[in-house]
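Quick heads-up: structures coming right below.
Only the coordinates and a few stated rules stand behind these numbers; no lab work does. Small disclaimer: the values here were computed from a predicted structure and weren't measured. Cβ atoms are built from the backbone, for glycine too; each structure is taken alone.
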Structure 1
Amino acid sequence: MPASLEIRLADELERNSGAYAELVLDRIAAEVPELLADERKRDLARTGSQALLREFATALRHELGSIHYHAPTAALAYGRHLAHEGVSLPAILRSYRLGQEVLFARAAQLALEEDSGDEAVRSLARIGALSFRFSDGAMSDVAHEYETQRELFIRGTLAQRASTLQALLAGRAVDVAAAERTLGHRLDGAHLAIVAWSADPAIAGEAIAGAARELVRAVGQGRPLVVTDTPGEATIWTAPAPRPLERSVAALLPPGIRAAIGRPGSGVDGFAATRRQADLARSVAGHRDGPAVTYYEDVALAAVLLRDREAASTFAAEELGELAAQTRAAAELRETLTGFFANGHDQSRTADALGVHRNTIAKRLRRAEAILGRPITSRPRELEAALLIAEVDAPGP
């Protein structure tokens, strides 16, 4: 009695699993080439395919049509490797259907060679049904293994990335080449850090980074490094471009999003320094109703003065006296004094800068001296520092 179609196909698969595996790999190379992008992937794919073919041959030979099939160890190993390489799960699952097509095509050829007529058709139907159950079981196992490995890999990668960033920002010695691989970002060039944030901490860091994309393009160039580990905040490192005008930059941020920008820095030290400066600029910007974009170089002194905010506020209050009051009149006098110092103690230039008459400036300066109880030139550095603290530490509206 001639062997059944199932047994004939099982015999072929067991004798020629290597040749059939190559047929499957050829189909994969044509339709999902990313699965075979290098020799390591191809070797694992070949081993996994041979193991699957032998398992299917066993199912055919013993008519194991009612059990739940599982992927062999070699197929799971290939799935784990692809998960670590970032290959998509749909691409992997597609390869199983391609293998199923190769097998069914060969089964159909064998059926055409049969003289049994209806029995060959029934055998072919049984092989087709078995191939679906077998593939579904194997694909389910591989998908579970893939998702498990991706989760573990992502967790490990994120933890390693966070640890690397922490070491860099703390100034600890790191393996620069390894750090660059972990971050996917060169550390030997120029860096510019941007800290973007929202007053609403519920907004995800990824959304904030997206909202700041146009700003990053305006002040930087090349592919940025984006970190969104802190709720309501995103930190972006980019290579610095020529600084655009402040007013053009501010318009690039949507309402509710603000940003602070450090100075450009070079190398590993510059990577950490520009981030530290952006954080300091944010500490200043976050306590006042100022522009949407704050550059560290514009508020560096204020950032230093406000490192101890309570002490700075006390100093300003003692130095300014009634000029520290949160009234319109006191604010006008503080603005005049700030302009006077900024314009080299020149009353005419101060008047031009503020858009008022020179006599108005003179009158305001006399009024300020009366409140202070001393000439404004008697302690100019202390007075300028106090005015700066009052400006950046004033309560918002």
Structure 2
Amino acid sequence: MTTTALIDIPTVYALTGFSSLVGAMILIGLRGDHRECGPALTLFAAGILALGIGFLSFAVRGDVRSSLVPTVGHFTFGASAVLIWLGSRHLYGVATRPAVAAIALASYAAALVAMREPTAAQAMGRIALSSVFIVAFMGLAALEAHRSRWVKALRSVRLIRGLLVVFCAIVTVRMIVFLAQGIPLQADGSAPPGVLRALFAVIFGSLPFAITVSVLSIANSQLSMRLRQMATTDDLTGLVSRRSLQESANRLLGQPAGDGCIALLMIDVDNFKMINDRHGHGVGDQVLRHVAGVLRQSLRPDSLIVRYGGDEFCALVPVPGEAAAFVVAERLRATMEASPYRLAGGRVAVTLSIGVTAHRHGKTLRQLLDEADRRAYRAKADGRNRVVAEDAPVAA
């Protein structure tokens, strides 16, 4: 029994068309649960809907068909590739290019209309044109997945990348075989059943379901990561939040220190209430962001910098030894003093009072925080804009 006897291609197309419509409805229905990914889900839903329309157009049988049906089918397949490319760019956080998509689709539609006659030559032209167009945009969608910052973190991104690459390979092979062997044309200008067309129908038919599952998996994973980031990151400054300090600090303190140690700096912004009262809370927030930026630029990249609360920051910094902890804190204090926050028509002077301690065997994080906090309080009491460290003089 032949493959085409086992597989009724129009039935496969019809079932795939209806399943595509269901997939599109699922993506549209779940947009509310993924607000940040909502536009991407809409584009993917539109792409899958276009696939469904294309499949349904090729599923039409007998005298209901016309010479325009293959043209409509090829166009909707091409449109689906463009929409999936746009959806991929949005899903991975890349700016979409609707103008490029519109120009490409308009040119593609015009070329298909010019090849609408039911002749073997024009049928071959339609297949070649649609294959190149689909491979180009599906390939671009695979490239977006490959270049995405999510590709290493999420298996679903690697899955959809592999799926799109395999699909492009199948479409390319199909086009080459048709061009090499020719197509025995049916009366309406469409290609007759065959092993290659049956294989294409089955694999192409699995694409809408696979895309729907993969896109939802990516959206769910991104949502989970964003929720985790919200739980561990301070909204205002982008630094580590106080509620995740314990976990992050234990990881850093548990690493072998070698000949060095971990310095803990408790950092208070001087006269922050006065800044808020004089310039308003909006400027106060900008000052805190400015301080966070100076901390990032001044301390080592492997430091743990935390928004401890209000106008307080905390930093755990690997240093060569306990004496170096004071040097690091003093350099930070001097950098901040020389970096006022600039606003229209003036500037806001910002200084820091810093208490310093060093991690020694047997001390808990809580003990280190209390020790550094006492020294930061002493720095403020002694006149602000200074560093207080164990066995170290107060910096003027």
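Some observations on this one:
- Ranking 1, 2 by percent of Cα pairs over 35 Å apart, the structure that comes out highest: 1
- Structure responsible for 27.2, with mean count of other Cβ atoms within 10 Å over residues 79-86 calculated and labels 1, 2 on offer: 2
- Identity of the structure behind 19.0 (criterion: mean count of other Cβ atoms within 10 Å over residues 295-302, calculated), options 1, 2: 1
- Source structure (of 1, 2) for mean count of other Cβ atoms within 10 Å over residues 127-134, computed value 20.5: 2
- Identity of the structure behind 1.5 (criterion: distance in nm of label points 7 Å out along Cα→Cβ at positions 239 and 271, calculated), options 1, 2: 1
- Structure responsible for 0.20, with FRET efficiency 1/(1 + (r/R0)^6) of positions 231 and 359 (r between Cβ atoms, R0 = 41 Å, to 0.05) calculated and labels 1, 2 on offer: 1
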